[in-house]
Structure 1
Amino acid sequence: MIVIVTGDVVEVWLIQVDLPDAMLASLRPLLDDAELSRADGYLRPVSRARYIAAHGAVRVILGRRLAVPPGRLRWRRGPHGKPELALPENGPQVSLSHSGGLAALALSESRRVGVDLQELVTGPDAIRLAERFYPRAEARFVARAPDPAEAGRRFTRLWARKEACVKVTGGHLFPGLALPARGDGAVVVAGPGGSPPVPCLVRDVSVPPGRLAAVAIEGAGRFRVARRSWPGAVDSVADDAVLP
């Protein structure tokens, strides 16, 4: 399937990380020393395997896109700790998120990007946490849901949107929970480390049941999302979505 779109496009790859042993064995040698050390630091085998799968898949996706052997890609920490490509230097902006057996990778050629993937929070916890961390209007929006399941959905979607915005700059999550992230306007993220505030646009991404996801991009210019899967192909290209 070939999809042609105009304007800024953010690719969001949904990566299956519960893989057969043979696939894991092929991905592990692609990781660098820092990634291998992080993987081996997990005590639970399933967590170790999922880390290898996610980071190995990222290398495969980027390697094919950039025509670079996946094992030759190199990472560095940006000024505020956000991982970015060091080699090749002309690579896209990236962001990665994990949730159980699924990971999400966002790629942008033009602007800094952030993606977040969250498992659904239950209703009573959702209302309590929204009252603690969210702006008053958003806390009311969660509390006035018609049932606990919808309260959990509202809370989780807002959380994913806020964290995606924070990941654009590499800032800290908890101050970001106070960001108003409902609707289609720009979300202004406080610049980490005293840097200037950054406006972001955020939109929701369709993911399998039991989770919600969002992707944000730096600046106020509109963008589209090309949703892909790994292993797999292009799923869809969507226009900007608005949280009700």
Structure 2
Amino acid sequence: MKLIDTHCHIDITAFEERFLNLLKNARLAGVSKMILPGVDRNGWDRIMTLCHQEEGLYAAPGLHPLYLAQHRPHHLEELSALASSGKIVAIGEIGLDYHVPDLDRTIQQQLFEQQLQIAATAGLPAILHVRKAHDQVLATLRRKRFPHGGIVHAFNGSLQQAGQFIGLGFVISVCGTITYDRARRIRKIAAQLPSETLVVETDAPDIPLAGHRGEDNLPEHLPEVLAALATLRGERVELVAEYTTSNAKRVLHLPD
């Protein structure tokens, strides 16, 4: 199987010494492509370097809503330059986070809209971070008439909200959350959504799977996410691998 991890942070400092081994293990597990989203300007250079050096890695730099204090106006100018360089596949991870108290929602909204505009101008999809703000993100996408779709990362909304994102050209990404029996809502949603709307991710090193509690999450665990999804949907693992990979290639315009 050739799988695509649509969201992993393997560029982080904690992985630096074991990066090549991590990459080798992921490939041995069948993960042929990995998308590296950005969260702040300081991380973009390493992401771009890794994606240039290693086959199968793709950059999606962005300014994450959780790190507002680190973002500066000129970072948007630099992101715009990267977007027009032809060297990245998406703007991400961007969006709104209403889960964390005291994060200025007005500034989040401004930053989100500015980055959507950069993506729209460059003809790039967006990778969305959304927590407790699904309706607000949906309203923004509609108002801005964002035309290029993308991925809703680690989806945690309702079935109705998933349908609205899909109607706007986005696919829904599921991760290790679906390996937990208690995660009934997202497991039910993952079972019900049309096959052409689903992709998979690890969000490494975050969101460890049920069988790996207390460990760093790693791209090599992606086949376990896939297996859980196949079980929930009553489908063959090979079929789920085929359509989730195809969906990721389609929405991110990735090569075969």
Entry that produces 0.9 once distance in nm of label points 7 Å out along Cα→Cβ at positions 53 and 117 is calculated, selected from 1, 2:
1
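Which structure, out of 1, 2, was helix-only ellipticity at 222 nm (-39500 (n - 2.57) for each DSSP H run of 4 or more, over all residues; to 500) derived from, given a value of -10500?
On the way: 1: -10500; 2: -13000.
Among 1, 2, the structure yielding -10500 for helix-only ellipticity at 222 nm (-39500 (n - 2.57) for each DSSP H run of 4 or more, over all residues; to 500) is 1.
Matching task: 0.50 is the computed value of FRET efficiency 1/(1 + (r/R0)^6) of positions 149 and 197 (r between Cβ atoms, R0 = 35 Å, to 0.05). Pick the structure from 1, 2. Numbers along the way, then the final one.
Values: 1: 0.50; 2: 1.00.
The value was obtained from structure 1.
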Give the label, chosen from 1, 2, of the structure having the highest value of mean projected area of the Cα convex hull in nm², for residues 61-140 alone.
1
Read-out mean projected area of the Cα convex hull in nm², computed value 13.6, structure in 1, 2:
1
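Values in this text are rule-based calculations from the coordinates and carry no lab data. Keep in mind that this is a model prediction, so the values were computed, not measured. Cβ atoms are built from the backbone, for glycine too; each structure is taken alone.
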